[in-house]
Structures are given as C-alpha cells and as structure tokens.
Structure I
Amino acid sequence: MLDITFVASWRYLAAITGNHLIFWDTETGTELGRSPHTKSMKSGRVRLMRDDKGATLIVGSGKKASAYPIIRDR
C-alpha cells in the first residue's frame, strides 16, 4: 500500500497500490471496487475531496493526479 484514507466514516476505506485504487467496506471486509492506474506508481497519495456535487478521490504521484468520483449505489 502506498497510501490510504477513510471515506465518509470509519466504514469505507480507499487505498492505492502501485497499480490500483481499491475501495473496501471495513465492516464486512468486502472489496467494493478496484480501478487500475494507467501507469504503475512507486509513490503516491490518495485524498478525499467533497463539494456540493458529491465526493471524489484524488490520486496523485508527483505533479500528476487523477480524479475518481465516488458513485453510490442505492
């Protein structure tokens, strides 16, 4: 793992590895989703950004960053 952050509360966790952004439900231990990076990373950070439209995970390495909107199924 390169970096992790909780999303909304302790229940949801987003993590980045060198190759993927991974989203978990910590209460059940279930992986909810996985998205590959376009290019492998040796270092990086993941941060949660919120606005009036919802929440977005920002994954960055150096000067490059990617945005992943959080879409909630109901």
Structure II
Amino acid sequence: MNVITFSGIVENGQIRLPPNVRLPERATVYVVVPDSDLTAPSRIASPHLCHPEQAVDFRKEVTEVPADGSV
C-alpha cells in the first residue's frame, strides 16, 4: 500500500485540502489529528441480560398493604 500525506484544515466541519490536490472518487483516506486535546465522548452502556429467557426471573409482584400498616 502506497501512502502520501497532505496537510489540510477543517472549516465548518469539513476537511479542506490545498487547491492543487485532487483525489479520485471513493478513495480511502485516513485522518490524523496531531497535537489534539480532543477526547472521545463518554459512553455508558445500558445493562442487558445475556440470556433474554431469564427476564421472567425479574417479573414484579405487587402486594397491597392494609391502610393501617400491619402486615
């Protein structure tokens, strides 16, 4: 795989290369951002069951308590 590098800038969220650079359509490109202090956004995964058939084990059971609080 041959590699060539170009220096460009980001304007309005798009990468702008020098005017004399022409790349073929659908070319595979890689973007390297040197000296960046950008961090990846945090991601909190929601919990899930490994075995969905176990969902019945978590079924809620509602028990009404008498108004006077005795059990």
Comparing distance in nm of label points 7 Å out along Cα→Cβ at positions 8 and 40 across structures I, II, the largest value goes to I
Matching 1.00 (FRET efficiency 1/(1 + (r/R0)^6) of positions 32 and 56 (r between Cβ atoms, R0 = 30 Å, to 0.05), computed) against labels I, II points to structure I
Value 1.00 of FRET efficiency 1/(1 + (r/R0)^6) of positions 16 and 48 (r between Cβ atoms, R0 = 41 Å, to 0.05) was derived from the coordinates of, among I, II, structure I
Matching 25 (percent of Cα pairs over 20 Å apart, computed) against labels I, II points to structure I
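Rule-based calculations on the coordinates, nothing more; no lab input. In this text, all values refer to a predicted model and were calculated from it rather than measured experimentally. Cβ atoms are built from the backbone, for glycine too; each structure is taken alone.
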